[in-house]
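What follows is a set of structures to go through.
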Structure I
Amino acid sequence: MKHLLLIISVVVSILTFLLGSIYFNRSTLNYNSEGNFFSMKENIVYTEQAVDAYGLLTIVGVATSVLLIFGTIRCFRKVKDN
């Protein structure tokens, strides 16, 4: 059980880091008045509305990661004490 909790904590933390980097990269783009950014290199249109969604997912991911990490530490300390 404790190893599964550790694996889940690591996976959620990695996903949160990836979402945070996407949020940071997308928030620095120069959007036009319609809220779009066209990348000539990738031929993709990025919308400014997605930045809010990535930010919200990052906040939820950070909160979940913190709770999982504290739970993992507590679980390992409890096993160590017994």
Structure II
Amino acid sequence: MGAGRVFDDQGVLAVRLARLVDRATDLQHIAAFGTARDAVDTLLMQQNARVLVPTPQAWDALCRAVVAAQSRITAAQCSTRS
């Protein structure tokens, strides 16, 4: 093997390692999303709130509703402190 071949192998290895790191990061994000979703499901079940979230669009709508509810709660708390 010539020196050029060793460099090529190292370059290929570096690219493969970078792709593996990217995939590992993607999997970590997926796992974090799954954990968050499980936490939301648990909270909803504890409150006897049955919310069907079968699609990504339904999940987005639920997230928007939670953010809106948090904003309203914060506004109500601020107005009672004044």
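Suppose you compute helix-only ellipticity at 222 nm (-39500 (n - 2.57) for each DSSP H run of 4 or more, over all residues; to 500) for every structure in I, II: which one lands on -31000? Clearly, the read-out refers to II. For the set I, II, ranking by distance in nm of label points 7 Å out along Cα→Cβ at positions 9 and 41 places II highest.
Given that Cα extents along the principal axes in Å, derived from a single structure, equals 61, 20, 15, which label among I, II identifies that structure? Source structure for this number: I. So distance in nm of label points 7 Å out along Cα→Cβ at positions 49 and 73, computed for just one structure, reads 0.8; which one of I, II is that? Source structure for this number: II.
Taken together, the values in this text are just the output of simple stated rules run on the coordinates, not laboratory data. Here the structure is a predicted model, which means the values were calculated and not measured. Cβ atoms are built from the backbone, for glycine too; each structure is taken alone.
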